[in-house]
Structure P
Amino acid sequence: MSQRFHNKVAIVTGASSGIGKATAISLAREGARLMICADRNVDGLEETRQAVADLGAECLAMRVDVRSQEAVEGCVDAARERFGAVDILVNNAGTGQYMPFAKMSNDEYDRVMDINLRGTFFFCRAVLPAMMERNYGKIVNVTSVMGEIAAQGQSIYNASKGAAKLLTQGIAVDVTGYNINVNAVAPGMVVTNLTQRMFSNEAAEKFFTDRIPKRRIGQPEDISPAILFLCSDEASYIHGTTLVVDGGMICTR
């Protein structure tokens, strides 16, 4: 097993399940020390922490509401106090939205935008000054193929993920001259806690698989290798890019 991240310190948000859990475990396998966080699924967060610990990796787990600047900065400070520095940030925390635009409430708009965009903003801003001072860092923001193409009933989700993509590009430009890479990964249809209800029966699953050239729904383990690649020094010349990992779904739209 490669040790691309030996002694590197990584923060992974939304690590209680799905893509975040798969990414944390994969980073641990390759030598990283981890700060993992989530908000609602604390049992899942503990399962991830235990899985990382079983691999012999150092891991600190915290319950963090990414909508809170104070909570985010507390998480980053705790990681630095425990490990000394933060080398890698994976912004994976997110939420879904399935409601026609005309029926969207102000509260639902705020919830989606705050989790999917404000949380990414808070975490990036919290880690960047120290990364710039050390002249090293890797940031990967998990967006969505739905930030590239619109989907019915997901207008605000589309907007939040599209904004996260442009935020990624803007930060990449703003850290010009520093040895910091800022990129995004845009998953397609992936089986997670947020999407399981979309594949609740054979007909629903077939609806999506028929639109994916690879003819299957993705798994979290299909996405984590792309995230790890962008976190690695192998991707040192990839900057401000969104890597779409969707089984070819975007080609059919």
Structure Q
Amino acid sequence: MAWRKFASHLLPPAFWLGVWQFGALFARTKKLDFFLPTPWTVLQTLAGLCATGEFWATIALSLGRILMGMVFGTLLGILLAALTCASAWADRLLSPMIRMIRAVPVASFILLVMLAVYRATVPTVIVTLMVLPVVWSGGNQGIRQTDGQLLELARAYRFSRWKKVKLVYLPSVQPYLLSSVTTAMGLAWKSGVAAEVLCTPRQAIGTEVYNAKFYLEIPTLFAWTAVVVILSLTMEWLLAAALRRWKGGSVPCE
């Protein structure tokens, strides 16, 4: 029934809000309420932030940086996947570098990139570096899993290169690529905000999180953290909806 479905979605967040409220009340009895505000206090702080134009400008700028890095990382990942599958020498040369990028902690990359580019550019570069290996891995796997019999058939009928890509490779790569892009979106959002926290560009969500922590504005810190969570879930939902529309079916959840 509809009400049971509604209740199944409502009960988990209601439970954790109750745990938060109980923890805040317990902290108040121990004179520690400064470190754990109530949900209502955070909601009031968030409402105050939403009433300012600077709040929405900050969100727009952070979204722009992260989405730009997501696009760059996806395109580079697809290009490098095609290149490493087409050439054994390219695979030997590029695969170790891509795997190294995936293994290096994001904080190390942020500090290194900060030495080379402007602060406002750091989040975009970091997101690109974090997304690239994920998309490359999915594209690489999809290309290598392409049915050999279909490739033989394409050669027998003398398909052009573009026709072979469109009719043989793309259907094989699509499920792997969609799954990797969905995974990469969550990683892009986390790494992008982390980069903003460390490099503190002008008007950025990460900068606001850092300032709230630095000045011990705990309700504001919680409010901006809630913004990060809400935007992350919204972006993943929108991406999943767009990919379902493109694929014509469901996208595997990670």
A value of -13000 was derived for helix-only ellipticity at 222 nm (-39500 (n - 2.57) for each DSSP H run of 4 or more, over all residues; to 500); which structure in P, Q was it taken from?
P
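Taking FRET efficiency 1/(1 + (r/R0)^6) of positions 129 and 201 (r between Cβ atoms, R0 = 25 Å, to 0.05) from the coordinates of each of P, Q, which one would give 0.90?
Corresponding structure: Q.
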Comparing P, Q, where is distance in nm of label points 7 Å out along Cα→Cβ at positions 41 and 193 highest?
Q
Out of P, Q, which has the highest value for mean count of other Cβ atoms within 10 Å over residues 121-128?
Q
Value 23, calculated as relative contact order in percent (Cα under 8 Å, 6 or more apart), assigned to which of P, Q:
Q
For FRET efficiency 1/(1 + (r/R0)^6) of positions 9 and 241 (r between Cβ atoms, R0 = 25 Å, to 0.05), structure among P, Q ranking highest is Q
Work out which structure the value 77, 57, 33 belongs to, where Cα extents along the principal axes in Å was derived from one of P, Q.
Q
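Taken together, the values in this text are just the output of simple stated rules run on the coordinates, not laboratory data. Treat the numbers as computed from the prediction; the structure is a model and nothing was measured. Cβ atoms are built from the backbone, for glycine too; each structure is taken alone.
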